[in-house]
Structure 1
Amino acid sequence: MGFLPIPFLDSFQKKGVMMDNPYIHVIIAAMFSVVFIIFTSLGLGYIASLVARLVGATKRVQENTFSGYLFSGPWIIGFLLFVIFPMVLSLYWSFTDYRVTENVPPQWVGFENYAKLIFRDSGFRASFFNTMFLTVLGLPLQIGVALVLAILLNQKTHGERVFRMAFYLPVILGYNTAVLLCWRLMLNTGTGIINLLIRGFSNTFPPFRYLNRAAIYGVEVVNAFFLGLSNNKFNLLNKVLEAGFPAENRVPLWVQSPMWSKMSVVLLMVWGCGAMMLIFLAGLNNIPKELHEAAEVDGASAWKRFWKISFPLLTPYIFYNLVVGLIASMQIFEPIYVLYRDNQPLVSSTISMVYYLWQASFRHFEIGYGSAMSWIILVIILVVTLIQFRLQDRWVNYELY
């Protein structure tokens, strides 16, 4: 009937109770879930209370233990069922050849999936370099823009709350499909509002035209180099270098060229920097005003006050944004999926590791291969995060915290 089996539905149908109405299935499933949560939470509470009694705890401690585990039971059971259990299954499947479209059990292949991913899969290699590009270029830009916005919005001016809300709004909107489709229209080469603004500024302000051409040339050289790393072919880079400086009427080819496809994702990352901006605003508000006042009395300029006082005290917030932002950038998926899913010539130039994981698992139904990929991504994120924590003592200042 298209629904997940519920243990006592078959008995109802055998007795002649026909429940073709899907709402009945939903109601029964909800009731079964509530009963399951209640009984598992009660069982967890009784087990915890029994353990407390066996270790010699007082009656009051036993009662508190029962109450604590009873009310935290739904979260604990959910965590075990929907996080730990899937992780264990994923780890097992990563060592198997498991395809859900075939009616055969998982076939044990050992480390074959991992060896193929690391040494033989050119698609995964391309997705790795694309993800590194988004992380190395996009994350510093995201943090930098967030810091500049926080400094500007920290000034006590009229309408500051309106501006704060406006810059935080992208975080609320998120990477939903409607917003990303609007961005796809705005990034259109011929009629998109972004390129129309670039053309307008270039025609009315000649220095901006030269700056635009230099930016286009630099972006295309860097992207051509990364594309060469992905496929071991640097023909595109040679063509860009031979072509030289772009023409005066050139505009960015955001969603039309493989040399600009990743930059559109970087632009979306920068657009969504509101959460980082909020963290920096909190950090700026926590800096004692007396430090700036004393430096101003001593004749320090605004730049020196920022570089010598604000920036060192903001390093814990920069470190937090760096860790969280790196994890998010290495798992980026939605912008690539919406912008380039139907644009096959450009997918290979933008595909991230998580997008490649989605393709393997939910388009080709290679669950074992996708599980191995997910664990490799997890290891990469863990290693990079551990390196960040190891190096934080060299530049993060916690003196006032």
Structure 2
Amino acid sequence: MKAVILAGGFGTRLRPISSTRPKPMVPVLGKPNLQYILESLEKAGDIDEIILSVHYMRGEIREFIDEKMADYPKDIRFVNDPMPLETGGALKNVEKYVDDDFLVIYGDVFTNFDYGELIKAHEQNDGLITVAVTKVYNPEKYGVVQTDDDGKVIHFEEKPHRPPTNLVNAGIYIVNKKVLQDIPEGKEVYFEREVLPKFVSEGKVYAYKMPREYYWVDLGTPEDLFYAHQIAMDEIAKDNGYFVIKEGAEVPEDVEIEGPVYIDEGAKIGHGVKIKSYTYIGPNSIVEDKAYFKRAILVGSNIIKGEAEIKDSILGEGVVIGKRVILKENAVVGDYAKIRDDLVIYGAKVLPWKKVEEYEAYIKIKLDPTKVRPGEYPDHCPLGLPECIYKKFKSIAGEKPPCDECMENQWLF
């Protein structure tokens, strides 16, 4: 059986981390998600060939396969999408390379699921599609699945406003080649919105519920990337204790560590540093004295200068953080950006290679309507933000502090 990995997406919601790497190459604990998928497929005895459907930054993926996965025991075939084709169009583009039944995996799925279980489930039903499903806390972001007692999918809806259940499409399928016949070639077609509902209405789709011992994360947003790291560190903690210090890392005795924490190889940590729970410090990173981390992700080769505070934030590769910088509230910094000394940045998305030299940060602010009346703007920020930042906001917004809606997905240019 062939396995198709859909690896051509842009990863828009993951920017700026995905601005400089394709979405399947976004790393979890220093290892690209694509590598996790390939390692799982290596254990699936029914899979004899992997087909990589690629488009955006496909050269990065090919270079990774050639250099890091050269000893991979199964054949890997690249199929280039000539244009963005979405999930259905990308499957149509690999039609001539697949057998009657084939496995489909979305490249942004982070999981330890045993794909062999889905293959066996498909062999035991008479459907054309068998979809892996899992339970989540917030099903509104996903395709919601309803089944009957026999596991047949009786209703499927993509991102409903009022989900009838918390059982969702996990982005892993067994698909029969007949499903591809009616998909037009060279067209953007959404498998979840246009193809799957059609076969659900015909009674040809079955669901397989992933057992609870398997974890599953859709790496769609920075918050999802945090969650994936949390799960990965929890899994490691079960066997290796609450912190991991890889070979070649330098960690003085006066460093305070509160796990789970993962310090990768070649990292150099200064004196008096505090590293709190769910922090990953990537390979070859340099952390100077008295820095502070909590729930921080450093992809690697980062430089964190003295007394900087990184909390609930993601740093891409090669980021330089100045002295006494405070970075928090889900800030995401693109590769090789530099933040000047003494700046305070909350919740900003910093573009790759950006040099931040003044208070330009956009911050999501939720104002209390009982304290801020229409037409009246307080002199001091109701949330207690530093006065210098608040004044900057007021000048940008024409004396009106930015609201939650207008600041959504804004960039720090």
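Comparing 1, 2, where is mean projected area of the Cα convex hull in nm², for residues 275-346 alone highest?
For this comparison of mean projected area of the Cα convex hull in nm², for residues 275-346 alone, the top structure is 1.
Computing Rg and Dmax of the Cα atoms in Å gives 23.3, 68 for which of 1, 2?
2
Where is distance in nm of label points 7 Å out along Cα→Cβ at positions 51 and 283 largest, in which of 1, 2?
Largest one: structure 1.
When mean count of other Cβ atoms within 10 Å over residues 187-194 is computed for each of 1, 2, which one produces 17.4?
Source structure: 2.
A value of -21500 was derived for helix-only ellipticity at 222 nm (-39500 (n - 2.57) for each DSSP H run of 4 or more, over all residues; to 500); which structure in 1, 2 was it taken from?
Answer for the origin of the read-out: 1.
From 1, 2, which structure was Cα extents along the principal axes in Å, for residues 115-322 alone = 65, 37, 32 calculated on?
Structure of origin is 2.
Name the one structure among 1, 2 that relative contact order in percent (Cα under 8 Å, 6 or more apart) of 23 was derived from.
1
Bear in mind these aren't lab numbers, they're just calculated from the coordinates by the rules spelled out. The shown structure was predicted, so the numbers you read here are calculated from the model rather than taken from an experiment. Cβ atoms are built from the backbone, for glycine too; each structure is taken alone.
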